[in-house]
Structure 1
Amino acid sequence: MSLAQSANDNMAPRSAEETGAQKPPPSPPAAGAMAMPAWKAPLYMVASVLLFLTQGLGMNLLNVNIYQLQGSFSATTTEVSWLSAAYMAPYASMSIALFKIRTQYGLRRFAELGIICFVVAAVLNLLITDLHSAIVVRTLSGMAAAPLSTLGFLYMLEPFPQEKKLSLGISLALMCTLFASPVARIVSPSLLQFGGYQALYTFEMGMALIVFPIIYLLPLTAPPRGNVIQPHDILSYLLLAVGFGCLAVVLTLGRFYWWFEAPWIGVLLAISVGSIALVLAMELPRASPLIDFRWLFSGTNMRMAGVLLLFRFVSSEQSSSAASFYQQLGLLNDQTVTLYAIILLASLVGGLFCAFLMTTRYVETAHVLALLLIASGAFLDSQSTSLTRPPEMYLSQAMVAAGAAMFLPPVMASGFKAAMSRGMPFIVNFLVIFVFTQSIGSLFASAMLGTFVTIREKFHSNVLVEHILLQDPIVAQRVSQLSAAYGKVLGDKMLLKAEGLVLLAQQVSREAYVLAYNDAFLVIGYASLSGLILILLHQAWRRLPWAARADAIPAQS
């Protein structure tokens, strides 16, 4: 995702000097943005919401229905998961290349070509015949979706004056990125009932055709163009794309094939590390690198990356852990529609409240409130049982959704301002931090939590099985009750008892998974509290006089 449009005025003179292009007048961009008619601003905001929904649904319609789509492809869960890996492999790094492509060739061409590619990819989704063709098309869809997320940001920032782009505008844009996942779960049951996989992607194609004319009817203010792509940039990006892509595949599929069981996981991980190491070796000696690793690994940026990774980890409570918990209990999307409608509403309320805080001097309060809400919701969810149903989680999931909507805008705004103050090339460096922590960070959080749940389930299963003995009269009675359903069709008492034991083992496994997910919720709750304590300590440190003087020295240099 790119936020370069918000830098139009501040960055235009500098980028022109660096690229050797004619220096554009500084006032027209701001004037154009300020002179937008009042009736036109809501149209740009609606266009942004539609673009975010279109891009997000393309990614989430598959992820939220991965178990329901096994029959459509005659494949196992592990095999269908390759579709998610194929989508994320190119998507994880495309925004870095798109920023420079847009700067060199112009925003107008970028927008038109981007939406055309997405429409073509949506049409191709309707033509697939098997899993292998679906994997190829999903790879193309991941490449085509990256420009739409960029356009979603630009359309939300367009109607705001320059001084509000990095406060109100960025907050509303990031809020919109949270809508696609709950909307996908709300509309999926009806679409699957109507026509399965074809209905899902017919809907995506319809959304793509709706936003297609927006690009032509609502033009964006074009930032200055310049020759910013160097030959070495192409090789560096290709290596970075290979590194991020292989890492995305490993993190998506590692827990399904299990980390140490499939040799190809180690091969892909080695390729990823080697590719990123080559990028580091190539970029460090360059005078004008694609990625300035010295600035990237500065203390301020590492703290920002840590906060962004913390956000991805704790927000996985809802996007990954809670959703998998429902599936483990046998709840399908049609049984959680109301829950996700509440989550959607809570995300909207949280995002709007964060937008309000971004216009005041209490910006840092957003992090505190967000982590408190997420921690409280996670601790409430950690009390779940096998009898827990969506209505009992309305409050906790609403708290997590509101907290997730409030967490990201403040750190994004401060990070982007720091990159802008250094010049146009540093926006690419900021995008590396953002893309890595949000795309790869999200996959890493889901992979680690999924692995944690699997390990804890084995632990709880062993503990529970130790206490199940057929000599125990309570256990014997339970087996007899479970096997009673087969009494009319099975006359053999040994077979009848075996069926009862199978059903008891299934119940034990379900209870072990419930306990494992409770452990995961507890880990997320404690992580949120730990992050809250660190953020409060850091804020207290920054208010000390000698700390303020120490921060001022590197800023001046």
Structure 2
Amino acid sequence: MSSRKASDLFVECLEAEGVEYVFGIPGEETLDLNESLHDSSIKFVPVRHEQGGAYMADMYGRLTQRAGVCLGTLGPGATNLTTAIADAFLDRSPLVALTGQADLQRMHKESHQHIDIVSMFKPITKWNTRLNAPEVIPEVVRKAFKVAQEAKPGATHIELPEDVMAGEVDAVPLPSGGRDRRLEPSAGDVLAAAELIRNAANPIALAGNGVARAGAANALREFARATGIGVAETFMGKGALDYEDSGARGTVGLQSRDYALAGFEDADVVITIGYDLVEHAPSNWNPKRDKQIVCIDSVPSEVDEHFITQIDLVGDLYHILSRLTEELRHEPRTTRTSRLDDIVLGRFEAAKHDDAFPMQPPRALWEIRQALGRHDMLISDVGLHKLWIARMFPAHEPNTVLIANGLAGMGIALPTAIAAKLVHPGRNVVTVNGDGGFLMNVQELETAVRLKTPIVNIIWENAQFGSIVWKQDKKFGRHFGTDFTNPDFVKLADAFGMPAWRCESVEDFGSRLRHALSLELPSLIVVPIDYSLDVSISEELGTETVAA
């Protein structure tokens, strides 16, 4: 092959990896790369802040399990990516971040806009490197995608010095290869796990984010149906079981009594399935360290004094669950009911009769659930509303109630909803935001309008950082530093060229939402919210154990 510009080869390598979109902002140091992208099959999506672009790549990766790609230039462009890269790292979303950099010969001295981005990103990526020569482009790109996508997935980063990308090179992309092979547990380990579960008096399963990542929900549902073993879900595991399934024990993780009421207090064996400790510490469900634990995951288990496993079944979750089901299906148990679900879903169903305005969270969530189909998507921002959604909003399918609970950064909902709509254009996509978090990435409304992604953004307005008010009131009996004023969100949305409404009644919210979902362009709904109803719902559920 004849010699050509290194940036052209780099983009060819991205095409070889199946990249559809690059989300980001062009810079002076990425001029060659952007020129090469323009002549490629890849769609470059300009965003209005690098964090928004990285969040889009984050959600693209989470939904497709193919690495989303984001781009920033050197210095401030790169530092603006940090929060969303860290989110992908902790929430296990495959992501490849690209950042421009000054010429190699400037790196030994202080220089305009030059900081050591590779060192800065090292703690929040699985692997990162500086591209020091055009000849290594094929290997570097292949490694970045391979590492980002292999279990457990996460973020990687490549720094692109300007002079390297402008150089000449004679090379070709490496083949991306097939699906990465995963370890499989031995037959002996599967039989030993089955025996341990079979001899348990009260086994229970805990399903996490990894079930959706592995596409293992159907295998988990068959496991629960065939064995009669109940399954509780973490915030990010919502929808692994349909909430209406008899084996569903509810979403755990908000309050100290969640696990007890779901059945963990009486359990002698806990089967964790795709459970990420970053979501919620095992000390909450194994405080006495007396549970026997069978861990089913894609990588060996983390070390934690409350998570000492008897058996690790490491590999493809779908295959492991299917093998375990076959060993246990001949001695099914009677599925126990969940007191946690009784309390939470009972309060949710009762909310349909609550006509109070400003609306209380359960009624707002009830209206959203009625308006969405089983495969439609609700994306939560971070704040007190996230705890209500995690606690109460019923999910039928995995990856339909999307919650960030690793890094849990405010401002995530709007940009990730844009990516979700690009991945699933045939599904309705709705965000729920607090008025605190919404303004943190409000600039991406312009991106949504420009791309014509018909997402519905709902703002729960109360002019406070609600989760901090809740925490302070509980701890100190008062709150401070939490109140603010808001712009007129309807006028703000109009300035971006999108329809928006402020609700004046409960009935108004339901009708506005159904209308918004019928549109072919993005929209915004403001709902005055009343948080006086404690998210704890019932004293029986105990005190909170997580932040928003």
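Derivation of every value follows stated rules applied to the coordinates shown; laboratory data play no part. Small disclaimer: the values here were computed from a predicted structure and weren't measured. Cβ atoms are built from the backbone, for glycine too; each structure is taken alone.
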Query raised in the report: Here relative contact order in percent (Cα under 8 Å, 6 or more apart) has been calculated and equals 13, so which of 1, 2 was it run on?
Result: 2
Report summary line: With percent of Cα pairs over 19 Å apart, for residues 191-358 alone computed for every candidate in 1, 2, 79 is reproduced by structure 1
Report task. Give the label, chosen from 1, 2, of the structure having the highest value of mean count of other Cβ atoms within 10 Å over residues 231-238. Result -> 2
Requested in this report: Out of 1, 2, choose the structure whose coordinates give helix-only ellipticity at 222 nm (-39500 (n - 2.57) for each DSSP H run of 4 or more, over all residues; to 500) equal to -25500 when calculated.
Outcome: 1
